[in-house]
Structure 1
Amino acid sequence: MAEMDEEETQKEELFFKLITLLQTGNLNFRWRAAEALGKEGDLRAVGPLIEALSDEYTDVSWLAAKSLGQLGDPEAVPHLIELLQHEDKWNRLGAIEGLAGIGDERGVEPIADLLKNDAERKVRKEAAKALSRIGGDAAWEALEKMKDEEDEDVRKPVLDALKKMKGNISKRNK
């Protein structure tokens, strides 16, 4: 029993060290802490990670967005939706991944907008994948509208996403 308490104490200490590094460390420590906090699975990290979305360095903010997706707390959804508008594609990519990880349908419309309109092909491809992960009728409709996309590099992920969603529906109906 005492061994478990020691392990828990060490885990607590690590958690608070990661939060401190995220908030006050140099760039290298901040992005590593942002990444590690998602893997830790402790929902107390949600607030500090939301704050890290506005870090001046993309390395930190996009990893914070991805970690929020790993934690899956819907509290992060409005903040990630806001990050979808960021000028830096890596921030948009992190927000897409974060929203897909949370799976909240509030992310569908803004992600669908990126799928249709973003200037970066990689963002559009990841948007298609994210919509299939979130699922639901609105995501299906957004992907359906893009199935005839001219850019094959975007059309293929759209068609793959539709196929994946159709497969998931078939599995559920069995």
Structure 2
Amino acid sequence: MHQNRTKKLVTEALLLGAAILLQMIEPGLPLAVPGVKLGLANIIGMIALFLNGAGSMLRVNLMRVLLASLLRGTLFGTAFWLSLSGVMLSSVMVITARKFSKLSVIGLSVLSSVFHCLGQILAVSVIYENVYLISYLPMMWILSIPTGMLTGILTRLVFARIHKKGGIEDDIQL
């Protein structure tokens, strides 16, 4: 049993490192829409959820935001609070949806992307004390659907690479 806990801890640490790396490099990727990010680090959060459970997803996502913000020098700045709000709301919603629905990995990824936007808009509205910032939400949701689909497809491809008979893929609707 102790070896199983050690394996989970090592796996979670490796996932955290990968998530931090993806979060750090993503702003440098050229995209057609300025200010839009793909959410590549969310792939790692999904993997943590399916490999080690909800607690692992929450830990990886929370530590990713904290450590990446610390490395960037934005800890406790506006970008930190927006990232934290988005990732925590989306994580809770994905965990809940996985428990109570039959959504596929791609469906969960789209759900994550949509709620990440909502979390960010709610946070920025509170920070700037401006409820009218919610008017950005429809455009953000329109963009979040294809990015969520893309990260879902990438997550699915990663699962295919680490598939083992009787392993995680059997528990995931691909």
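Since every read-out is calculated from the coordinates, none of them should be taken as a lab result. Everything numeric in this text was worked out from a predicted model, so none of it was measured. Cβ atoms are built from the backbone, for glycine too; each structure is taken alone.
When distance in nm of label points 7 Å out along Cα→Cβ at positions 59 and 115 is computed for each of 1, 2, which one produces 2.1?
Label of the source structure: 2.
Where does the value 13 come from, among 1, 2, when relative contact order in percent (Cα under 8 Å, 6 or more apart) is the thing being computed?
Label of the originating structure: 1.
Computing distance in nm of label points 7 Å out along Cα→Cβ at positions 19 and 147 gives 1.8 for which of 1, 2?
2
If we compute mean count of other Cβ atoms within 10 Å over residues 91-98 for structures 1, 2, which one ends up with the highest value?
Sorting by mean count of other Cβ atoms within 10 Å over residues 91-98 in descending order puts 1 first.
By the measure FRET efficiency 1/(1 + (r/R0)^6) of positions 11 and 83 (r between Cβ atoms, R0 = 25 Å, to 0.05), tell me the structure among 1, 2 with the highest figure.
Sorting by FRET efficiency 1/(1 + (r/R0)^6) of positions 11 and 83 (r between Cβ atoms, R0 = 25 Å, to 0.05) in descending order puts 2 first.
Taking Cα Rg over 2.2 N^0.38 Å from the coordinates of each of 1, 2, which one would give 1.14?
1
1, 2: which one has distance in nm of label points 7 Å out along Cα→Cβ at positions 51 and 75, as calculated, at 1.3?
Working: 1: 1.3; 2: 2.5.
Source structure for this number: 1.
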